[in-house]
Structure I
Amino acid sequence: MTRIIAKHVSVTLGQSPILSDISLSLDPGVFTVILGANGAGKSTLLSALCGLTPLSTGEVRLEDTDLAKQPPRWRAQRLGFLPQQQEVAWAIDVQTLVGLGRTPFLGARGLSLADQDHVSRAMAATCVEHLAKREVGTLSGGERGRAMVARVLAGEPLWVLADEPLTGLDPRHQLDMLDLLAAIAKTEGRGVVATLHDLGLAARVAERIIVLRQGQVLADGPPEHALSAENLRLAYGVETAAYDGRSGPIIEVLGRCTQAPPHG
C-alpha cells in the first residue's frame with residue numbers, strides 16, 4: 001500500500017495564501033474527489049499532491065518518501081498527472097501521444113518492446129486503439145480525453161491525479177470518463193484523485209470527497225457526510241436538497257443563500 005500523505009501543507013503565491021495548513025492521508029484503491037468553489041484551491045492542492053507546486057510550509061510524502069527531495073523523473077514514474085488544459089502543441093497521432101507517457105522510463109534507444117506493450121495496454125484500457133493513427137487535433141473532446149488518460153496510464157503510475165477531467169465533455173463522455181477512473185481505482189488498485197465541479201456526479205462516483213473552502217479542508221469523508229446541506233452552504237453559498245435517484249444520489253441546487261458566506 002502506497003499512500004499519499006500531506007502534513008500541514010500551505011501554499012502562498014505572491015502575497016496570496018492559496019492553501020492553509022492542510023493535512024490528509026490518501027489511500028490507493030479509492031476514488032477520491034476534491035470539490036470546492038472557484039478559487040477554493042482545488043487545482044493547487046492536486047498539483048501539490050503531485051509535487052509540482054512548491055510548498056510554503058509542510059510536506060507531501062509518498063508513503064515514507066518526501067516528494068520535494070526526489071527528482072522530477074522519480075515523481076513522474078509514480079504519479080500520473082492529468083492537467084486541466086489538455087492541448088497538444090504538435091501534430092502527432094494518438095499512439096505517439098500515448099507513448100509520451102513512457103518518457104520517464106526511456107533509455108537512449110527510445111521505446112523498447114516492453115514500453116510498447118505498456119502503450120498498447122493503456123490504449124486498450126481506454127478504448128482508443130482504433131484511433132492510433134489519428135492526429136490528436138482531429139479528435140472529439142471525448143476521444144481526446146481518453147487519449148490523455150491513456151498517456152498517463154502508459155506510465156503505469158501508482159497514482160492518477162486528474163484536474164477537471166470532465167471539462168468539455170458531453171454527459172455520456174463524462175460518465176465514460178468517470179467509469180474509467182473508478183475502474184482504475186477499484187479494479188487495478190491504484191489511487192485516483194480528481195477535482196470536479198458537478199456535485200451530483202461526485203456523489204455518484206466518489207468513495208471519498210474532500211470539500212475545500214478558502215484553501216482549507218471544510219469536510220472530508222463519504223459523500224453522504226461531505227455533501228451535507230450545511231457543508232455545501234458554507235462551501236458554495238447555496239441551498240441544496242438531496243434525493244435518492246435510480247443511479248445514485250441526486251443533489252439539487254435550490255438557490256443562493258440569503259446570507260452566503262464569503263469564499264475565494
Structure II
Amino acid sequence: MNLSLPQIQALFGVSSQGAAAGNAATAIPALRRATEAGAEAKGIAQERKDPVSLTALAQFRQALDKAGSIEAALSDPRILKVVMPALGLPDQAGSPALARKALLSDPDDRNGLAARLGATWQAAARTLGVFEAGLDGLRDPAMVQRLSDAFLKYQYRSGLDDQQAGLADALYFLESARNAEDVFDVLGDAVLRRVVTGALGLPDQIAIQGVEAQGRAVTSRLKLEALQDDRAVRKLAERYLIAAANRAAEGQAAAPTDPFAIIAGLSIRA
C-alpha cells in the first residue's frame with residue numbers, strides 16, 4: 001500500500017509546517033501580551049470550558065470523596081494530577097511516595113522532609129495544611145476551590161508554551177522570584193532554577209556539580225538583590241525567553257521534519 005504525504009504526516013504526528021513555538025523575535029512581545037491587564041483572567045475563563053481540564057477536575061473531586069484517609073488521597077494519581085500542579089510542583093505528580101511524605105510533614109520543622117526538599121515543597125506543605133488538618137482539610141470546600149483555580153491557572157499557562165517556548169516559566173518567575181531568600185531557594189525551585197540558569201547562560205551540566213558550586217556559579221553572575229527588583233526580574237525573564245526560543249529552534253533544526261526521513265530512520269534502527 002502506498003501512503004500519501006498527508007497520510008504519513010498524520011500517522012507520525014508530523015506537521016508539514018514544523019512545530020515551532022515562537023522564536024527569539026516573538027519572545028518579548030509574547031511576554032508583553034501575556035502580562036497585559038486581563039489577559040490571564042480571560043485565558044483562565046476559557047480554560048474552565050476545556051474538556052480535558054474539566055475531566056481532570058471531576059476525577060479529582062470524585063477521588064477525594066472516595067478517599068478513606070489522607071494517606072490514600074495523597075497516593076491517588078487523580079488527586080495528585082490536580083494537587084501537584086496547583087502547588088507549583090507539576091513534575092512531582094508521578095512521585096506519590098515522595099509527595100505523600102513531604103506534604104504530610106510539618107512545614108515549620110526545619111528538619112522535616114518538606115523543609116529539607118526546599119522552599120517550594122515547604123510552601124506547598126504549608127498551603128495544603130494537611131499535617132494538622134488531615135483529610136478534612138483537603139476536603140474543605142475552600143481548599144478544593146483554591147486547588148481547582150490554581151490547577152486551571154497552571155493549565156492555561158502550560159498552553160502558552162505552545163505559542164512561545166518558556167512562556168509559562170517566565171510568568172511563574174515574574175510572580176515568584178521575590179520569594180527566593182537565598183540562592184538555595186532558587187536552586188530548589190525547578191522553575192526559578194530553569195529561568196535563572198537559562199537567563200545567565202549556565203549549561204545544563206551544572207546540575208552534576210555540588211549545590212554549593214552551583215550556588216557560586218549563580219551568585220558570581222547575579223546579585224540576588226536583583227530578584228527583589230521588578231525591572232531586573234523582567235529583564236531576566238526576557239533573557240530566559242530568548243534563550244528558550246533559541247534552544248527550541250536548535251532542537252527543531254536537529255530533528256528530522258521530513259516524514260520520509262523519519263520512516264527511513266526507523267527502518268535503519270530496526
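Read the figures in this text as sums done on the coordinates, not as results from a lab. It should be emphasised that the depicted structure is a prediction, and the values quoted were computed from it without experimental measurement. Cβ atoms are built from the backbone, for glycine too; each structure is taken alone.
In terms of distance in nm of label points 7 Å out along Cα→Cβ at positions 126 and 230, which of structures I, II is highest? Walk me through the numbers on the way to the answer.
Numbers: I: 4.2; II: 2.3.
Largest value of distance in nm of label points 7 Å out along Cα→Cβ at positions 126 and 230: I.
Between I, II, which one scores greatest on percent of Cα pairs over 30 Å apart? Across I, II, percent of Cα pairs over 30 Å apart peaks for II.
Computing helix-only ellipticity at 222 nm (-39500 (n - 2.57) for each DSSP H run of 4 or more, over all residues; to 500) across structures I, II gives -20500 for structure II. One of I, II was used to compute Rg/Rh (Cα atoms, Kirkwood Rh), for residues 22-157 alone, and the answer was 0.99. Which one was it? Derived from I, not from the others. Looking at mean count of other Cβ atoms within 10 Å over residues 94-101 for structures I, II, the greatest value goes to I.
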